[in-house]
Structure P
Amino acid sequence: MSDLFTLFPTFIYKNNLSQHKELKKKYVPELIELFKKEPNKKASWAKFCNSWQDIDFFVNEPKKADLLENAIRPHIHQWFKIFNLSCFNYKIIYWFNVHTSEMYQETHDHMPSHNVLCGIYYLQLNKEDNPVVFVPHQTLYQTHLRTIGITSNHKDLGFDSSKILEIKEGDLLLFTPDSKHLAPRAKQNHKEYRISLSFNVAIT
């Protein structure tokens, strides 16, 4: 009997938050207002992206994060349980992303740092929008096959996650800090906003 081993996979956790309607109602209107007031705002790490971030949303009013933390923390703890991680103290570092249909983020990861885990939560995601796309650490074999004219229809030999993960509004994604990912521009132009919360879980 033959065995096929998929060694060293990229782990992606996905769950649709039951509190999504309440979260969207609470945060989205204020984020859109902030975007309209300061449309060119971006974080220092996004200098090569056409992007918008707010890293100070909870700084002056930390209690504003309570609703989010109550929704997200159980999933963070579930990740710790799945992988049987030893106990440690951590903090959650949040920032919001607001994108029009023309905006995007280039391929990046969240290393190096004290990050143990990373996440994305989609507060608003339209049908015309593209969600996050994860890319493999190595694509040498896939590229080699394509170069010599051989095609493959196997998910483990893909170049990205776009045809594997079905991400929708309200979904929470957790992933390791070394996971390479990008945020493509929308499939087509539209007038709404793609709004997501990103966060790092960092050891303290």
Structure Q
Amino acid sequence: MDDPGLAEELHGAALRDLARLNRASFVAASLWPRVRALAPTSLLDVGCGGGDVAVALARRARDEGLPLTVRGCDRSAQAVAFATAQAQRAGVDVEFTTRDALGEAARPDEQDVVMCSLLLHHLSGEDALALLADMARAARRAVFVSDLGRSLPGLAIAWLGTRLLTRSPIVHTDALLSVRAAFTPDEALDLARRAGWPAPRIERVWPCRWLLSSELS
């Protein structure tokens, strides 16, 4: 899915299948209690891909009466167009924009909460460090990162889960590459500390994933 030359139809199919995997992994469900506890007014999903996590959080906020402005950004214009269509279909107001999180720094204190999901494993150690530091600058209240953990059980679950939930060969291949490239929880926690996150915490969440967080105020 990182290939900019990927045909739009194949890209869209892969994003739909990735959304299915995210639902099966309870990504939004694991993030929502932490977001709701902060009662923020704004949230930015960096590297939002097809926007399924941002849309799911916006729906939960709407259903529970939390006045939350949700935005997403991604470097892929195709992904942003797909995400915008998904938000419209879900009946939620989420603004998606095209932005390379590594090439264009966020404004300081831009949002209450800044998060990313399944983005960090696409980056080298230095780029991941730069992204985490930028996320902390952009957030007023908290930062969250949800991602895969590199492990043999993670590889097994990725292989089995993608074959049960999707027929996309792109997703089949990408899932295994992603687990192999992922950071372990200890590595992610070390990156957050080096990026200046205050008192970062990491929790293991289903299935063979981790959730990294820090409250900034």
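If Rg/Rh (Cα atoms, Kirkwood Rh), for residues 61-116 alone is computed to be 1.03, which of P, Q is the source?
Checking each candidate, the match is P.
Computed over structures P, Q, relative contact order in percent (Cα under 8 Å, 6 or more apart) reaches its largest value in P.
Which structure, out of P, Q, was helix-only ellipticity at 222 nm (-39500 (n - 2.57) for each DSSP H run of 4 or more, over all residues; to 500) derived from, given a value of -7000? It would help to have the intermediate numbers written out before the result.
On the way: P: -7000; Q: -15500.
Source structure for this number: P.
When FRET efficiency 1/(1 + (r/R0)^6) of positions 21 and 157 (r between Cβ atoms, R0 = 25 Å, to 0.05) is calculated for each of structures P, Q, structure Q gives the greatest result. Largest in Rg/Rh (Cα atoms, Kirkwood Rh), for residues 13-76 alone among the labelled structures P, Q is structure P. Between structures P, Q, where is distance in nm of label points 7 Å out along Cα→Cβ at positions 29 and 165 highest? Once distance in nm of label points 7 Å out along Cα→Cβ at positions 29 and 165 is worked out for each structure, P has the highest.
The greatest value of mean count of other Cβ atoms within 10 Å over residues 85-92 among structures P, Q is that of Q. Out of P, Q, which structure matches -0.23, -0.30, -0.46, -1.41 when log10 I(q)/I(0) by the Debye sum over Cα atoms at q = 0.07, 0.08, 0.10, 0.18 Å⁻¹ is calculated? Of the structures listed, the value fits P.
Here mean count of other Cβ atoms within 10 Å over residues 45-52 is compared for structures P, Q. The highest value is that of Q.
Since every read-out is calculated from the coordinates, none of them should be taken as a lab result. Treat the numbers as computed from the prediction; the structure is a model and nothing was measured. Cβ atoms are built from the backbone, for glycine too; each structure is taken alone.
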